[in-house]
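Multiple structures are listed underneath, in C-alpha cells.
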Structure 1
C-alpha cells in the first residue's frame, strides 16, 4: 500500500482527535495510568466496529479507500462535530485539484459590494486572497484604499495574522484568530494539493507564532452566519451580523458581509462622509 498524497493530513487529523478524547468521555473503563493521552487505536477501532490494523493504516496515511459508512462510524467513535466529520470525508477522499482561471469579478458583484456601504463587505478567492472590498471594510479592517488597491495580492488571513496592527486594539485577539485558523483549515481540506494554500501555510508557519501553535491541533470550523464584535481606537466598539455567501458561478469564492448595528452604521457613515468631504 502506498502513502496518500495529502501529506499524512488524514492520519494527523485522526490522531489529533483520538488523543483529545478521554476514555471516560468515550464510555470506556480505564485501569491504571496511561502513557499517552486520549484513546488507544484499538479502542477507537472497537467503538467504530472496524479492524485495528485497518484503522492503524488510516492513521499511518495508507491508501485503504474507506467507505462513507466506515468514515461515519469513525466520526461517531471520535465524537466529531459536523464540521469535523465533513473535514474527515474530504481528507479521506480529496477533491481533484483543478487550476482556476484568473479571478475576474463581474460588474454586478462590484456594484453590489459598493452598494452595501456603510456595511463592510469583502470577496475572498479560493485561497483567501481579497478580490474586492468596499470603503467600510477599508476603515474597519485597515485595508488599503479600495479605489486604489496595491498591485500585489492582499490575503485575508495573512493580513490579519501578519500585516495587521489590529491586534494591538483587541483583547480577545488570540481567540478570534484561532477561530479564523480553524475556518481556514476547513477550506484547505477541499484543496489539500493546491500549491497556493501550501505556500501560504508555510509562510504563516514561519512568520506567526499563533498560527505555528494552532495549526498542528487540526481544529476545523465551517464559516457560518454569526454575531461579530470589533474594535478600533478611531471607530470604537462595533457590532455586526456576519453572513457568508457563495456566488453560484464561483463556488470557491466567499462574499463576506458584515451588517452593522444601527449605532455602528451611523458612526461608519459619519467617518466615510468626513473623509469624503474633509
Structure 2
C-alpha cells in the first residue's frame, strides 16, 4: 500500500495528483480497481450516507470507521475530517493519531463550520496539534474564503486565502486546499503565492493539463462522484419504470445544496 512519504511525493506542481473521493468501501474499491493509487474521502458523501448534515461535526464515528475499512482493504486513503470534529486542538490531534495508527496517508482539515469561517489563529492551533501528533501524514489545510462566501470580491478572497495559507503552513500544514470554482488567473496567483502544493477541485471545462499548467499539485473530485452516483441511480430507476435499457435516461448531477439537504431530513414525529 502507498506510504505517507510516497503520497507526499505525488504532489507535484505542474504534474498534479488526481484524487478521487470515496464515501464508502464499495466506492473506494471501485476507484482503486479503476486505477486510483490513493483515494480521499468526501465528508458530504459520508454525512449523507449517515443521515447527517455535512460540515456540522456530526460524523466522527462513521468517518473513522470508513477509514479503518478502507485501509483494511489495502487501499491508501487520505481522510476528510471537516473542521476536526472538535474545538480542542488536543482532541483533534488524538483523532489524527488514531487514523495514523490505522494506516491512513493523510488528512484534510477545513477552516470553516456551519457558522462560517473560523478565526485563523484558532484553526492554526488545530493544525499544529495534528502536525505534532502525526508528523508523517500529509496535512492538507483547506481554507474556505472562496467556499463559504464570507468575503466580497475575488481580490478579497484571494488575499484572505493567501494569508490563511501562510499561517497554516507556519503551523505545520503540508499543503493547502482552496475549494471553489476558480478562474485561471486566481489559480495561478494562488499557486505562485502559496509556498506548498496547491490543491483545487476539478474545474468545469478544464482538463488536468490545463490545471497543471497553472501550477496545481493536486486535483480533488470532492463530492462530485458521490453526487453523480445519486443522478445515476435515479436515472436507472427511471429506465426500469420505462422498460428501457439501463443507461438510456440521462439526469443532471445534483448540486452541493441539493445533496447536502438529503443529510438533514428527519422523519416527522408520530
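Only the coordinates and a few stated rules stand behind these numbers; no lab work does. Not measured: the values here are computed from a predicted model. Cβ atoms are built from the backbone, for glycine too; each structure is taken alone.
When mean count of other Cβ atoms within 10 Å over residues 119-126 is calculated for each of the structures 1, 2, which structure yields the highest value?
When mean count of other Cβ atoms within 10 Å over residues 119-126 is calculated for 1, 2, structure 1 comes out on top.
A value of -0.55, -0.78, -1.26 was derived for log10 I(q)/I(0) by the Debye sum over Cα atoms at q = 0.15, 0.18, 0.24 Å⁻¹, for residues 127-222 alone; which structure in 1, 2 was it taken from?
Details: 1: -0.62, -0.89, -1.40; 2: -0.55, -0.78, -1.26.
Comparing all candidates, it corresponds to 2.
Computing Rg/Rh (Cα atoms, Kirkwood Rh) for each of 1, 2, which one ends up highest? Spell out each step's value before the answer.
Working: 1: 1.03; 2: 0.97.
That would be structure 1.
Computing relative contact order in percent (Cα under 8 Å, 6 or more apart) gives 21 for which of 1, 2? Intermediate results must be reported in sequence, preceding the final value.
Working: 1: 17; 2: 21.
Traced to structure 2.
A value of 0.05 was computed for FRET efficiency 1/(1 + (r/R0)^6) of positions 159 and 239 (r between Cβ atoms, R0 = 30 Å, to 0.05); which of 1, 2 is the source structure?
On the way: 1: 0.85; 2: 0.05.
The read-out was computed on structure 2.
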